[in-house]
1. Taking Cα extents along the principal axes in Å from the coordinates of each of P, Q, which one would give 48, 35, 32?
2. Starting from the value 112: which structure in P, Q was volume of the Cα convex hull per residue in Å³, for residues 40-143 alone calculated from?
3. On mean count of other Cβ atoms within 10 Å over residues 88-95, which of the structures labelled P, Q is highest?
4. Among the shown structures P, Q, from which was the value -15000 of helix-only ellipticity at 222 nm (-39500 (n - 2.57) for each DSSP H run of 4 or more, over all residues; to 500) calculated?
5. Say we calculate relative contact order in percent (Cα under 8 Å, 6 or more apart) for every structure; which of P, Q gives the highest result?
6. Who wins on distance in nm of label points 7 Å out along Cα→Cβ at positions 56 and 184 among P, Q, i.e. which is largest?
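Rule-based calculations on the coordinates, nothing more; no lab input. Predicted model, so just to flag it, every value in this text is computed and none were measured. Cβ atoms are built from the backbone, for glycine too; each structure is taken alone.
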Structure P
Amino acid sequence: MFINAVLFSDVMERGTSDKNILDEFAVQFATVVERHCEYIIVSGFVAISSGRMRATEDIDMILPKLSFEKFHELHRDLIKYGFVCMQSDDPKEIYDSYLTCNTNVRYTWKNRPIPEMEVKFAKDEVDDYQFKTKEKIPLTGLDLWFSSINMNIAFKEGCLKSDKDLEDARHLRIVYREKVDEQEIKRIKDMLLRVRR
């Protein structure tokens, strides 16, 4: 795993020296990204980093829509710090053929196929709301921006609905029962129905 001394000191300040490989990957990737733009981590990694025991090899991250110039700078920095894009080495192709077409791209460490960061641009008011309500979740022990607990529950129960996602939602409801806001969850589910039918 390649990481230079400056970035490594950033990671150590975030307290990841005792974290697992998925946690370290997420923090290292986010450390590079936040030098260029906002981000939010969504979906399964929220539950996993909150103690849910299940396997995953990927983490989902949403970025705001960036100009090509801004994305090119970010992509160049990710390459500099030892990440590669699985779809292409060409930032123009990544941007034009994937990200601006609402298609995810996957980054990994160079010479290591897993874990993966699945990256996409925000595409609608649901994603805009996720940025507006993003939060850091102290229980995870990770200095990362996550979509809110209520958003994750609503998305998993109201949109995804697989057994794995429903188990993730149940886990979040138990672990974060003091944060669960049923009215907020209903508002988000209604938004999902309206925007993402």
Structure Q
Amino acid sequence: MSGPSSDRFDGKAAVKGTMLRAHLGWAANRFGPGFETVKQGLSAPALALLSRPVLPTDWVPVSVLFELDRAIAAAAGGSPEETWLALGRHSAALNLTGVYKGFISGEPHRFFERMTVLHHQFQTFGRSVYERLGDSSGRVRIESPTVYSPVYCISGRGYYEEALRLLQAPGPIVVRHSACVADGAPACVFELSW
């Protein structure tokens, strides 16, 4: 997996506010409502954006999400990867049991197929493709991303793991990030089994 210097932004890429709000919620639960230790690690533009309420339907620069996730991991201490996995799991738990509860179909293949259709409702970069590999396995490919970061891929892995738990996949649940654009691959690839 690539390090922090392997981030790439195109200046236009954005994510829905619901993603940012989920990560802010995790930080508030961990550090308190003001999460001051996290704010100390943020740039002035990120702090300015966070000084106002972010609506779930707002488009937020993906660079702010990645900056926030790095600041949260720094404040949490320990392994940044573990924090990013936790952020992805929290995002899935919050969003897939709340507003998007109806999106959980109870069948993993159907869920991930539907997710590819909804990809652009949550982010403006890349294209999600799902491939069914077997009765209890599949592959998610994020193709042609104009933005990439280990933060995105690691939190994405956590999101897919939690989604499978919420789908009550029989397990054992395994999500492996097998290829990454940050490492020169043509797509970010996640191998799923349950």
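1. Details: P: 44, 38, 26; Q: 48, 35, 32.
Only one of P, Q returns 48, 35, 32 for Cα extents along the principal axes in Å, namely Q.
2. Working: P: 112; Q: 127.
Comparing all candidates, it corresponds to P.
3. Ranking P, Q on mean count of other Cβ atoms within 10 Å over residues 88-95, first place is Q.
4. Values: P: -12500; Q: -15000.
It must be structure Q, since only it matches.
5. On the way: P: 22; Q: 25.
Answer by largest value of relative contact order in percent (Cα under 8 Å, 6 or more apart): Q.
6. On the way: P: 1.9; Q: 4.3.
The structure with the largest value is Q.
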